[in-house]
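The numbers here are math on the coordinates, done by the rules we state, and not lab data. Values in this document were obtained by computation on a predicted structure and should not be read as measured data.
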Structure P
Amino acid sequence: MDPKLVDAPPAGDDWLHEIKFDGYRTQLIIDATGVHAFTSGRHDWSDRYRSIVEAASSLSLPAIIDGEVAVQDENGVTQFGELRSAIFKAPHRLVFFAFDLLHLNGQDLRDWPLEDRRELLHGYVEGLEPVIAFSESFDGEGADFFAWAEGRGLEGIVSKRKGSRYVRGTSDLWQKTKCWVVDDFDVIGVKKGDDGLPYALFAQEGVRMGAAIVSLPNKQRDLFWRYVETAGTDQPSDRRWREKSTTWLPPGTTATVRFLRGSERLRHASIKELRISSDRA
């Protein structure tokens, strides 16, 4: 079950709200063959999540638990940029945040109300911290919880309708509201993506940061493309940035970019404003 992305959390007292952990969605399947951890793409990552699998092996009843594998910093904030490295180099840092229980002891719980599933889950995983942790919920106004999440530097929140059943796929019974960051970056080049769309490439203090689709108002877009045609080159200003099918730009172009919080590189980035140095425009 995947939450629908919304601009603001739902209002009213019909919802429970949880932290949106910044990691890899995972389901633990516990049965007679042992414990297996599957990604959202149905890949068996039991070997990569060995510490989590070992912790779950103490659970005697067969079950299917839905959750997220993540790593936390010293303030308890999940850090997506550190997750992949931790999987291979520091697996002791991995935490499985359990937030739903789909099956228990041969019984399908997906038609049970959300609160009943979570009450069973809480008792089932209790005592397995810190490797397996129950995802606590907030019963109050979503806007208040979202403001708290923003203040903590979290990725966002997930709001779940009370009494709802668990359904496969995207559903507005679960809604996610993301925290965003706005910052300025150097525009170092333009590249056509695999989808055929043009992407602006960004760097900050000499470090490549990611890309975003070049989507601008007509006048600004035309000005930018004229600049790319006249000033662009096939040689990057930093030799570390060599990349095929890219038009590189000289220093002087910057952009204000909105992107998802919680990663060392830009994710879900969009250009809010683009500026060409006056001596180059």
Structure Q
Amino acid sequence: MILIVDSGATKSDWIALDEKGNQLFMTQTLGLSPEVLTRPVIEDRLANNFELSKNREEVTHLYFYGAGCGTDRMKKFLTEIFNDFFPNAKAEVKEDTYAAIFATTKIGQHGIVCILGTGSNCSYYDGEKLHQKVTSLGYIPMDDGSGNFFGRKLIRDYYFNKIPMDLATKFAKEYNLDADVIKENLYKQPNPNTYLATFARFIVENKNHPYCRGVIDKGFQQFVNNYIMQFELATKVPVSFVGSIAYYLREELATVVERNDLILGVIRQRPIEGLVEFHKSSI
């Protein structure tokens, strides 16, 4: 059995294939980002999934593409956990950017591939290898244009009284904005980046409000400036995107891309389908 996994900070999509490439099952766990989770938490999320626990000894290959897996230390950390949980499997851990590449760009093609989901990232693919100009420092100083970026912006503007009154009233009705609740989730609970990203739904649902339009436009422009434009060939190759923020705000994203003379490639909400096709080709 082959397991293919696309893991973001919020959730992880798992698809199991047999030796002929037929799908056996599809399941989902919470996100497994090694940067923000401890080993016991990750092990608990694996063990609490019925399909994974039931088939743990049947797995022979595990291809894991995850947020927070950009360093050798994080890859080693997860690989050890997977080797223990799936005792008969050969585990291969790559950062989630590779999932985005395999889902949007054909082998041999050049392109820039971006992730805009709970977090954000951007890489150049030369047809064989991945190149990055920016080393991520995580959700607090970086992640421009992401779900947690927009969530942080909303909370800050709400408490600084910068959101128009009509929108602020609506925002307060839909979310618990009590200061103690926010601080509890940010400083005492796991996955504060995921918590911040939950507020991004408000931006999407109210994207036609002038305030939200401005926040979205500035956030995407900041992502273009700080991430995409780092590459010399930025305006010469297709720029593709994966992630819920890119997908649900694709019209607004396309406007910013075109304004910067970039070539818009593919926009996918979830790369898992493309990953399956990629791995099927090598079975």
Structure R
Amino acid sequence: MPDKLADDQTWRKFICKGEALVEAMKASENEAAKVMNLPHAQSEWSGDLKGELKTWAYTEAYASYLNCDLKGYWAVESACITLGLDTRAKAMGGANICYDFNHWDANKKDEGGKIVPKARQMYQVNGKEYRATGAEMQIAINQVGGVVFMQYVTSPATAAENVWNKKPSLDELPALRHLSDIMWGAWNRDNADISNIKYFWVQGVGNTRTKTLIARALKEAGKELDKWPGTTLDITEDGALAILGSENGACWGWFLGQHKKELGNKVIEKVVIFKNDRDKNPDPDLIFYVGDAPVQ
């Protein structure tokens, strides 16, 4: 964890974002659309998005079972025991399914048989040519336990800025570009009960700004980053709201706020901040707890 705390301006900005997301999650679809400043709250993306991911040039790489090994690789067995979650990858007889989506093709070759660098890869949709962004999204799903895990992710917008060395315009990016939508597609894959969403888990937060918000949230609560059970903040507290509004939290608000038709009105109730059992990785984990929104 960095010693640096989020400054007052950043702190207030992300608290406001968190408050808006909570309002959108609790509100009716029409009211949520107003809060989100969208024509419709419901996402245009539904189902498992397998076809849509292919259309928009996402490739699916081999995801090692180690990335779904919550006991050995991630060292979070204590949290899993409390939450009643399997720590094993599906490939090892467990419940955790790994996915690795890339917005580029690691195997793409030119006419001479040479690998085409991600920065020069192009694709077409509806007759328009686009450039691969280089986004990488490693996530995991536990359908039985009701968990979506964010592991290592770089959004198309962020990746494009790094790969292209310029800030992309929206019309240069794939239409399917938001982490919340891609997470939704993964959650839907061969899932008999998509309403069984209980937790959103961010593993090893790497985003610098999110870590400054976490550091300030802990300081405001008079706590330090500690092993499980860590520190629990109710969503009514400023620290939880700031973390929800952060780069590592906002996608969960959109995930719930834009899928009311499938899920009903669900809301994030609290967030737990902790470090892993091994204590060798300074980056914190976040678990957002999901519950039914109160009846308005």
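Structures P, Q, R were compared on mean projected area of the Cα convex hull in nm², for residues 74-121 alone, and the highest value belongs to R. Structures compared: P, Q, R; top value of volume of the Cα convex hull per residue in Å³, for residues 26-145 alone, i.e. the largest, recorded for R.
Determine which structure produced the value -12500 for helix-only ellipticity at 222 nm (-39500 (n - 2.57) for each DSSP H run of 4 or more, over all residues; to 500), calculated from the coordinates; the candidates are P, Q, R. Structure of origin is Q.
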